[in-house]
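See the structures that follow.
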Structure P
Amino acid sequence: MKHTIIALTLLTTLQLGLAQERVSREEALKYAAIVGADLKQLQETPIPSSVDLKQPVAMKDGEFGGLLLPETTLTPETLAKAGDKIIPVGQLWLLRLAPMTDGAAVAKDKLRLATIQRGGETYTLPQCVLGVQRTSSCGLELLVFGKDKAPLLKAALKPLDVKQAAPLDIDADRESDCAEITVKILGKYQAKFKVTQSEL
């Protein structure tokens, strides 16, 4: 019953997938406010994170979705200083989706599961913190964190030169029973990784 309620309320506008339909800024702001209502939960993540709830980006497809929130301190200068220390760049909240590793969804016990309140009901969603770190070969990689300090996955950051309205942006392409998402950072870098349906 809980999953049905989610599909009929939050899921209808906070979604990600095949159609790559972007949620309007007005709608995205509403959902950013919902996930940001519990400040302690928002910030008590495996790596330090303080996101900007006024610059959300969300996408939708059916009952699946994703909400991307950038760090308040995210700038080109911040990324330029990336080294061994992980630089937080934002959070990705997933709706009926989970990141993939080794061709399968990340196990539930490895995800950071956050709760949100809406209309007197409580819902559980995966909350992934995103960070950037410099590799031993001097490249940059995107790290996706679940509940632990070790990342769930790493993805190479590749150069990009585009204009984007928000510090973080997201695209998605459906591939059978999964989707490849592209996270774009400041219009300067992009990284790709896959997500698939979650049992949550």
Structure Q
Amino acid sequence: MRFANVFVALAATTLMFTGCASQKEPAEKAMAQAESSLAEFRADAEKYAADELAKVDESITKLKNSLANKDYSMVVKAAPSLNSTIASLKQSVAAKKADADAMMAAAQAEWSELSTKVPQMVEAIQSRVDTLGKSRKLPANVDKATFETVKTDFEAMKTNWTDAASQFASGQADAAVRKAREVKAKGDEILGKLGMTPNA
């Protein structure tokens, strides 16, 4: 009877190890597949969905620990949910990237227009300021205080335009356009103070 009990215990232990061994390969494949799927778009995820990526990485780390501890059944059971989460993250990243690309295209188109108008505006203001600076008498619509303010604002305007151009050149199109809008608005204001027609 005792021998029979020992035999049953050994058989159960063997079955347990056999069961674990049978799940080892599926568990390893599941982890490899999850990591491979994530690697395909990790760079974009880091850029467009860093917080969501961090949560997925945390889940992967937990399952890798389970795999290291030979808890293969846990890995196999959790893998479908993890793959679903990775697929959802991929869709989210793709949507955010598409939105960012559209915004970038719009910013570049607006920059193209501003980069034509603003230099023309700067040239017109510079010509007017130089002319008034050489004149012994300012026109009736421009007093001395206004002219001094105009010159100060114009120098700041030119500096800001240079900064905007540098931002665009370094790939910061959205920030460059925002600054360029401010520059144009200031230019329109200066043109008005000088009695000139603001640019459309």
| task | Compare distance in nm of label points 7 Å out along Cα→Cβ at positions 87 and 151 across structures P, Q and report the one with the greatest value. | result | Q
| query | Here mean projected area of the Cα convex hull in nm² was calculated and came to 16.3; which of the structures P, Q was it taken from? | reply | Q
| query | P, Q: which one has helix-only ellipticity at 222 nm (-39500 (n - 2.57) for each DSSP H run of 4 or more, over all residues; to 500), as calculated, at -3500? | reply | P
| note | Matching 8.9 (mean projected area of the Cα convex hull in nm², for residues 55-134 alone, computed) against labels P, Q points to structure Q
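No value in this document is a laboratory result; all are computed from the given coordinates. All values derive from a computational prediction rather than experimental measurement. Cβ atoms are built from the backbone, for glycine too; each structure is taken alone.
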